[in-house]
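Below are structures written as structure tokens.
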Structure P
Amino acid sequence: MLLATDLLKAALVCASSEESRYYLRGVYLTTSGHMVTTDGHRMFVARLTERPSIDVILPYADVAAALKLAGARCTEIEIDLAANRIGQIQFTPVDGAFPDWRRVVPTGEETPSTKPGANDGAEHVHFNHAYIGDLAKMGKLLGGTSMLHPVSASHPCLVTFGEREDCLAVLMPVRRGSGAQGEPGYGAIVKRRVIG
């Protein structure tokens, strides 16, 4: 099967680098016809033109090495799952179960909390600045701008890339610490996990 290199490069941005979460340290190809990566705070999903014959997690390092060997002008890279090969690189699939990524993709039916004082509306959403920068890089790789579509401060945010309909990202807002102004924890940013 052939995969677009722009999608693979964008996917690697969201792959985990945590050793303890080894099952997220790669690119997940699923028989549903999707490619997914996540570090638990952000996620990238692309619709594939071919459905893989098996669910498999390709190791991050091997995907990055294959892309480097293919060169900047290469637009597609071949993946042979029967031979465990991506481009010119042999890989050993990551032995682990990828989390259920579909449960965090926004459906458009999410609504802000109606509790008094919840401050949960889209105007109260905060994001990790480094992740916003990464989304901009992904948008550049994918030939469009990154558009955030926040619903509330407690729901994952859908991210689209220009006119691309074959991919999306999901970004979890950060939560502000509680407490009164001037007290420890007030305004502190607390990261929340999207998945895994």
Structure Q
Amino acid sequence: MSTTMTTSKPAKRPAIAMNGVDTPNLLATINAVGAQPELAKFQFRAKSRWVAGTHSQSTMFGFTGAGAEHQHAVPYLADGDHPAVLCGADRGPTPVEWVLHALATCLTAGIANISAARGIRLNKVESTVCGDIDLQGILGLSKTVRNGFQRIQVSFDIDGEATTEQLEQIVMQSKARSAVFDIVTNGTSVSVGVNAHGKA
């Protein structure tokens, strides 16, 4: 007499909204782009205008992606300026501080999405981002000092319903998939055009 034993895999846990993330929609979007890679092509835009001194203001509203033109719910405004110690009027963060903000928010968004996809509930995610810069470069006082940040340090304080190792893995996965981390750590082609209206 012989018996045959069969084992069944545990049922896959259905995706549910978590951490403020619409997880089913997130996973559906990933699957849709996987099936149609052309949907992944996006172009984001910012329109900036000079106000006075070192103060300028950018507007982010329209963008293209998934084969269509889109708009944010409202036009978003971002002011940039220099502090008084750098001869500005301090009407907004410096441009380099906006870079730190972009890196922090991109990494944090990734942490929220990845945690939700893995079914891990977050309780707290905070980060501190510091950038070290030597102004001799942008002031034209040195030909060897670079203009931008010499180094950037990011530190996360994260708490969630998971092991320490799992939370650390989520942060590292976010780093591996972060668009802004890629922008600031790999060379990106940047072209600058000019439409000048000078006097003849």
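Quick notes
- Which of P, Q yields 0.35 [FRET efficiency 1/(1 + (r/R0)^6) of positions 91 and 147 (r between Cβ atoms, R0 = 30 Å, to 0.05), calculated]: P
- Calculating relative contact order in percent (Cα under 8 Å, 6 or more apart) for structures P, Q picks out P as the one with the greatest value.
- Origin of the value 42, 23, 16, where semi-axes √(5λ) of the Cα gyration tensor in Å was derived from one of P, Q: Q
- Origin of the value -5500, where helix-only ellipticity at 222 nm (-39500 (n - 2.57) for each DSSP H run of 4 or more, over all residues; to 500) was derived from one of P, Q: P
- Mean count of other Cβ atoms within 10 Å over residues 35-42 from the coordinates reads 23.9; which among P, Q: P
Here, each number is a calculation from the coordinates, and none is a lab measurement. The structure displayed is predicted, hence computed values, not measured ones. Cβ atoms are built from the backbone, for glycine too; each structure is taken alone.
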